[in-house]
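Student: Following are the structures in question.
What follows draws every value from the coordinates through simple rules; no lab data is involved. The structure displayed is predicted, hence computed values, not measured ones.
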Structure I
Amino acid sequence: MSYIRQLRANIVAELSKNEMSQTEAGRLLGLPQASFAGRLKGRTPFRIHELLILAHALDVSVDALLHGVEEEWQADQTDDLAVS
C-alpha cells in the first residue's frame, strides 16, 4: 500500500503549499473532515472527480497529485507476486 502513502504525501504537500486545511479540502469535495482523512489514510479510495476538484483548487495538474504513485503501485504488485 505504499502507493497510497505516495498519493497522501503529494496531496498533503499541495494542501500545505496552498495553506488549505483538510477541513477546507473536504468541504470542496462535499465531505466532512473525517471522510477526507479516511481517503488520505487509504480507508476509502479517492474518486477521479475528487482528484480533479482538488487539482483545480490547488492549481496543479492531476498528474502532480499522482506523481510517483504508479511506480509505487507497480512495486506493491511485484511484492505481492513475490509473496504468493
Structure II
Amino acid sequence: MIVTKWTAREVAALRSAYRMTQEAMAHKLGIAVCTVTRWEKGRNALAAASQAALDELLRRADDDQRARFLALLDDSLCQDGAVGRLR
C-alpha cells in the first residue's frame, strides 16, 4: 500500500495499527512526542523527510499491522461518509 500524502488520519491509523503509544512512535521515529501529537491533530504539515519515515514504517509493517492500518482507514472513511476510496 502507498500513502500519497500523509494526513492526521493516516498517522493515527498507522500508530494504532502498530499498537504503539504516541511516545513509542516518537521514539521509533526519533522525534519529539509533541510532534506526533501535532501530526495526529493536523496542526503540523509533514515535511518530505517525515513522510518518508512514515512510508518506511508502513513498508516494514507485518501483514497483521497492514490489515489493521487498512481497517482503521476504512472505518474512518465510513464515519466520514466517504466509503470506497481505499484500494
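Student: Upon calculation of helix-only ellipticity at 222 nm (-39500 (n - 2.57) for each DSSP H run of 4 or more, over all residues; to 500) from the atomic coordinates, which of the structures I, II produces -22500? Spell out each step's value before the answer.
Tutor: Details: I: -22500; II: -20000.
The correct label is I.
Student: Relative contact order in percent (Cα under 8 Å, 6 or more apart) computed as 35: which structure among I, II? If you can, show how the numbers build up before the last one.
Tutor: Values: I: 43; II: 35.
Going label by label, the one that fits is II.
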